[in-house]
Structure I
């Protein structure tokens with residue numbers, strides 16, 4: 001392992017403090033640990049500091065040490081040991097981690113690295129001229145069957161070609177990274193065979209595996225169509241039904257519906273297709289409306305089990321801080 005040191009003083013900020021929501025989250029996280037073991041929260045607190053500022057600063061390390069009543073050297077040891085912590089500024093819009101472990105290397109990781117070198121900087125851990133992008137090579141990212149792959153923030157992008165990586169970089173550089181669907185970038189469902197299953201697809205009550213649309217063409221596939229393809233309702237649910245929740249025009253600011261436990265990128269897209277954009281809308285669903293959405297998504301009662309309405313009410317009232325107050329944990 002290479003020696004990991006803090007960034008030069010010239011780029012270090014003078015101070016660090018968690019914002020209001022992260023402060024509430026940090027206090028709740030510390031409470032999860034037994035009396036006298038609060039220092040066990042050091043890794044999640046450092047990770048939250050990185051998510052807030054983009055990298056782990058010296059001031060953030062000092063702040064976490066004070067919060068946990070922990071010797072500064074011990075927090076410094078953690079931050080410099082784990083490579084998940086970035087100790088110098090990285091791209092503000094994307095820091096691309098290219099998997100270089102054997103399966104990815106055999107399937108084209110070197111070509112992905114060349115794209116990063118050409119598009120961002122020849123050396124890892126250096127930003128492009130505008131400071132929006134950076135890259136590094138990392139060890140296994142855990143989806144070997146979908147090699148080669150990269151990770152940006154918490155999302156992985158798999159089954160990549162150099163051309164597809166160029167498109168992903170273009171999107172993040174333009175500030176439109178959320179338009180790229182994470183996961184496989186070819187016609188496969190998670191880690192299922194490319195092109196769909198060829199065995200065990202019928203008989204003995206076995207369900208036929210579902211297939212996903214090509215991620216590269218996701219923008220051209222209406223979310224409702226994707227729903228029918230991947231989570232097709234067991235029976236027809238009419239879009240003209242009187243119990244369908246009222247739709248609104250897309251507002252200037254769209255709530256992050258994925259903060260609701262049980263809502264992922266695909267489901268959020270389907271809700272947007274239905275004109276559902278805000279926590280307040282979900283919070284106001286009556287029983288009949290919840291049942292209609294549940295039937296449309298073929299969730300079989302999941303909306304009630306996950307209590308979307310209660311979650312949405314908390315998020316609409318006070319965002320992540322209110323959610324933590326109500327549920328005692330961070331959303332999702």
Structure II
């Protein structure tokens with residue numbers, strides 16, 4: 001009889017553990033999206049809002065594709081379009097830490113949203129300063145918040161500088177930024193990092209592992225006419241908006257010689273939804289802040305070490321290597337077809 005009781009109790013414990021694990025796996029991840037709402041930002045935000053794996057706690061706005069004022073207006077219109085005035089939306093920094101802002105209306109239209117005029121927002125901006133809101137939410141939900149910065153890293157750098165303790169309290173940080181295969185603003189630098197290299201250097205060296213989804217991989221993850229036609233085959237307020245901005249973005253990209261439009265920011269959100277969509281490698285990444293031709297470049301050490309040069313008289317000799325501690329999980333590749341299928345299915349008809 002005692003063996004039966006023991007088996008009965010053990011079975012219940014196993015079942016309870018299984019259910020607890022299943023519940024934990026199905027609990028949405030809390031995320032904060034730090035954004036400079038242009039076309040691909042809008043795609044990323046609406047992907048997140050239509051993904052049950054994520055619970056968007058806030059959007060914080062940073063200047064980048066557009067200035068901070070336009071970015072805040074765009075963010076509010078996007079959450080209003082989605083019927084999500086429950087999402088906290090807050091403005092942040094007004095300019096990069098140490099340089100003038102460079103905006104990108106060429107790629108994103110005069111209003112940053114492909115010149116598509118959305119209805120006036122029914123949602124209101126939160127009065128808190130974006131970096132302060134980031135700090136507050138990370139303390140409110142320790143080890144639960146994943147930061148998804150898809151613009152310049154100014155707000156994140158300000159938050160980390162004001163309260164370094166958030167580094168150990170954030171669950172994860174997944175950025176769209178950088179590249180290990182050349183830049184998209186010039187030969188070396190990716191746009192988000194180029195727009196505030198000092199902020200990026202602070203973030204990469206803050207003491208956490210940064211997941212870096214770079215422009216080089218985004219440029220191999222292209223939305224093409226095939227996927228645009230799939231979006232255009234059904235209708236809904238969000239679907240129709242995404243189709244319009246995707247068409248603008250595609251036209252601009254094709255005129256510039258690309259086969260499709262790079263899904264930079266949506267891929268970063270997709271990486272949080274399903275990490276198996278990308279291939280990652282741990283590396284040490286630094287940000288060049290002074291080079292004449294390389295300012296804003298993310299310099300990734302793929303070897304995991306530097307040579308140790310020791311002075312011998314009038315010259316240096318290599319005496320072994322100095323290991324480097326990885327500070328980033330660098331995205332090397334994506335399953336583009338599977339990601340684009342996910343993206344279209346989440347937005348289609350919405």
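Looking across I, II, the calculation of log10 I(q)/I(0) by the Debye sum over Cα atoms at q = 0.09, 0.14, 0.15 Å⁻¹ that yields -0.50, -1.10, -1.25 traces back to II. The value 17 for relative contact order in percent (Cα under 8 Å, 6 or more apart) was derived from one model only; which of I, II is it? The structure behind it is II.
Throughout, read-outs are computed from the coordinates displayed, never taken from laboratory work. No experiment lies behind these values; they were computed from the predicted model shown.
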